[in-house]
Structure P
Amino acid sequence: MKDKYTVKLSRIAEEFSLSVIHASTSFDEDVIKTPAVNRPGLQLAGFYDSFDPERVQVFGKVETAYLNKFSSEERLGMLDKLMGGGARTIIICRALEPVPECVKAAEDHDVNLLGTDDDTSRFIAGLIASLTIHLAERITMHGVLVEVHGEGILITGDSGIGKSETALELIKRGHRLIADDAVEIKHVSRVTLVGSAPEIIRYYMEVRGIGIIDIRNIFGVGSVKPITKIDMIADLKEWNGNFEYDRLGLEPKYLNVMGIDVPYTVIPVLPGRNLAILLEVAAINNRQKRMGYNAAKVLTENHDDSISKGWIV
């Protein structure tokens with residue numbers, strides 16, 4: 001999935017409050033295609049094997065100190081080779097003053113030269129984390145994503161089953177909405193999926209009989225969140241007497257989404273059932289299982305132990 005998605009450099013510059021030392025003529029249209037970044041110490045020393053010019057190049061104290069060991073002519077030759085080799089964006093950390101040759105090379109090769117006062121390692125860690133989300137493989141699923149007791153729950157089910165109404169009750173109970181109707185799911189690591197709403201519908205919800213409502217304006221900023229990890233999927237289904245529902249929860253069930261197994265539960269919908277309370281309990285129970293405690297297994301073990309001791313006949 002490499003290079004499938006891009007993010008504009010101007011958006012990253014705004015996100016990290018980067019100062020613009022020199023902007024290329026295409027700055028507003030320039031994009032970043034990879035979450036990997038590079039500290040070009042080896043390139044400044046002349047080693048260009050396996051060099052990826054599409055990576056953001058980050059200069060810190062070490063790179064700047066190394067450049068200052070050389071004459072102006074030598075520095076210009078190093079930086080000309082780096083920027084002439086295809087590097088499009090260079091970011092200088094620690095509020096360091098770029099050597100004059102760096103600015104000249106950026107102007108000559110029409111390269112973006114930006115700055116930040118942040119520590120180099122901290123900036124790189126933050127940049128990689130941000131780019132990993134911006135550029136992650138993604139799909140869109142129909143459902144509602146809420147955060148309940150810190151657990152990201154993706155509520156799925158047929159249209160009209162009551163997903164939005166259940167989420168609305170959860171919001172009234174102090175939990176948070178991430179996305180309604182269309183949930184954009186991103187694969188950000190080997191074991192992690194995160195969900196958010198498409199920007200155009202973020203924090204809006206459709207409630208049948210009422211219409212479109214703005215959750216943030218009605219319930220306040222504490223009722224919404226832009227993105228959250230997906231910890232479990234709750235599938236709302238109309239009660240079916242012929243279906244065998246899980247009554248104990250001994251064997252965990254999963255739904256594979258983009259190669260990751262997500263804890264999955266089916267919640268039957270019947271008149272009079274408070275789905276919001278059920279999802280609150282499901283969220284806490286899911287967290288307990290992730291922390292190593294399974295109430296059904298403990299009960300079963302206690303039951304078997306009581307039989308072995310003759311307490312139960």
Structure Q
Amino acid sequence: MGDKDVGFVGLGIMGKPMARNLMTAGYSVTVYDVVGTSVEELATDGATAASTSREVAESNPTVITMVPDSADSEAAILGPEGVLEGASSGDTIIDMSSIAPGTSQKIAAACEGQGVDFLDAPVSGGEPKAIDGTLAIMVGGKQAVFDRYNGLFSTLGGSIVLCGDYGAGNTTKLANQIVVAANIEAVGEALVLAKKAGLDPNTVFEAIRGGLAGSTVMDAKAPMMIEGNFQPGFRIRLHQKDLHNALLTGKELGVPLPVTSLIQQMLGALMNDGKADADHSAIANFIEDMAGVTISGK
């Protein structure tokens with residue numbers, strides 16, 4: 001087993017292209033997911049298939065996990081047949097899931113107890129940046145461990161920052177998700193207002209994107225709203241989960257998050273409306289419904 005041997009657990013909308021990028025970069029990748037077809041797909045592309053998370057860890061000194069939420073990370077790493085059962089002292093587990101910072105700290109403590117290094121390293125950028133390997137990677141953990149994995153992170157991301165000790169990566173990701181959610185909601189309000197005023201939303205977008213209101217979020221999400229295209233790059237249900245974790249963290253720290261709370265409730269309403277798997281740009285749908293107009297409508 002060498003530095004180029006990597007295990008990858010979690011082959012969803014983000015994990016699958018991330019694993020592929022490692023394979024393209026010359027890593028020997030062993031994969032596992034609860035969805036067998038995803039494992040078969042990657043195996044067809046040249047990955048080694050495993051039947052449990054434990055099996056992935058038994059044959060690889062480095063294991064990346066990329067699963068939906070805190071409970072999933074705990075199950076994949078600490079649970080029966082989990083990564084930690086198969087890991088040896090000196091191995092490293094890198095959890096790239098977006099979860100509650102306290103859960104990252106719990107997992108880190110369990111890993112340290114077995115002599116296993118740990119990093120929490122959530123990402124931002126959605127499916128497009130997962131595919132082209134330009135994710136923003138926010139890392140929590142020890143400097144020496146972070147330094148060892150700079151090459152691996154560079155294969156997956158364009159921005160890699162060590163944010164602090166265990167949990168700091170996920171605290172930073174929560175801060176990121178607050179800004180993204182509020183930005184998407186504001187773009188939705190603005191374009192609905194423009195549409196109901198009889199303006200062309202695309203013209204308004206072009207007029208304001210170069211000024212102070214312009215942002216990466218606006219450039220990515222305004223065209224989707226204007227086209228009425230809500231195919232997921234990042235799903236409503238996952239952003240709702242992130243804002244839930246932000247609110248829990250805010251409660252623990254004594255930090256009110258009033259706008260975050262409001263948008264988290266909007267996301268919950270959209271999930272009840274059958275839009276859990278729509279792109280988070282569909283936050284605009286909530287505003288459209290209240291205003292009785294669609295940004296993309298004639």
If FRET efficiency 1/(1 + (r/R0)^6) of positions 219 and 243 (r between Cβ atoms, R0 = 30 Å, to 0.05) is calculated for P, Q, the one returning 0.85 is structure Q
When P, Q are compared on mean projected area of the Cα convex hull in nm², the highest value belongs to P
The value 5.2 for distance in nm of label points 7 Å out along Cα→Cβ at positions 115 and 211, derived from one of P, Q, belongs to structure P
FRET efficiency 1/(1 + (r/R0)^6) of positions 11 and 99 (r between Cβ atoms, R0 = 25 Å, to 0.05) gets 0.90 when computed on, of labels P, Q, structure Q
Working back from 37, 31, 20 (Cα extents along the principal axes in Å, for residues 43-130 alone, computed), options P, Q, answer is structure Q
If P(r) over Cα pairs in 10 Å bins from 0, in percent, for residues 91-226 alone is calculated for P, Q, the one returning 12, 34, 25, 17, 9, 3, 0 is structure Q
The value -9500 for helix-only ellipticity at 222 nm (-39500 (n - 2.57) for each DSSP H run of 4 or more, over all residues; to 500), derived from one of P, Q, belongs to structure P
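FYI, it's all coordinate maths here, none of it is from the lab. Given the structure is predicted, the values throughout are model-derived calculations rather than measurements. Cβ atoms are built from the backbone, for glycine too; each structure is taken alone.
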